[in-house]
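Each structure below appears as structure tokens.
Read the figures in this text as sums done on the coordinates, not as results from a lab. Note that the structure is a prediction, hence the values are computed from the model and not measured. Cβ atoms are built from the backbone, for glycine too; each structure is taken alone.
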Structure P
Amino acid sequence: MNVGMLWLDDDRSRSLEEKVSRAVEYYQEKYGRFPDTCLVNSTMLKDETKVGKVNVQPIANILPHHFWLGMNTN
């Protein structure tokens, strides 16, 4: 993914699923399309998972509490 939206959510009371869902909702409102990929820091998630229809992948170079959403071009 080369282009996307970076989202910050450091609210410790929300689960990862809630954070991703909120970011996806905002992405849809802003860009009018549904993201299919969300990259998160590898300390937040050990293995790739899905939240709804969005693939959530752990990546070491994403800052903690940040979510990079977009369309996977591969």
Structure Q
Amino acid sequence: MKTISVTELRGNIYKLLDEVLETGIPLEVNKGGRKLKIIPAEKVDKLQNLVKRPHVIKGNPDELVDISWEKEVNLDLP
């Protein structure tokens, strides 16, 4: 969570409010030793902030579905 002063809030209020709405991350404002929070009223889907990384999987991603680990892992626990 980002903490700012009232002076910084006053100077950048529109940018800071847009940032809170886009990210869903609350903004903390310090005023005279006391703290206030600016949070979005509706919940933000955290998955929308994920960055796409199309080159992470080498090969065909559809082949991952059919991988069998039965021969690799022994799950016989005592």
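Which of P, Q yields 0.05 for FRET efficiency 1/(1 + (r/R0)^6) of positions 10 and 66 (r between Cβ atoms, R0 = 35 Å, to 0.05), as computed?
Q
Assuming 1.1 is distance in nm of label points 7 Å out along Cα→Cβ at positions 34 and 50 as calculated from a single structure, say which of P, Q it is.
Numbers: P: 1.1; Q: 4.2.
The read-out was computed on structure P.
Thinking of P, Q, which structure, once log10 I(q)/I(0) by the Debye sum over Cα atoms at q = 0.15, 0.18, 0.27 Å⁻¹ is computed, gives back -0.69, -0.82, -1.23?
Q
Starting from the value 14.1: which structure in P, Q was mean count of other Cβ atoms within 10 Å over residues 18-25 calculated from?
Q
Rank structures P, Q by relative contact order in percent (Cα under 8 Å, 6 or more apart) and report only the one at the top, that is, the highest. Before the final figure, lay out the partial values.
On the way: P: 42; Q: 23.
Between P, Q, the highest calculated value is found for P.
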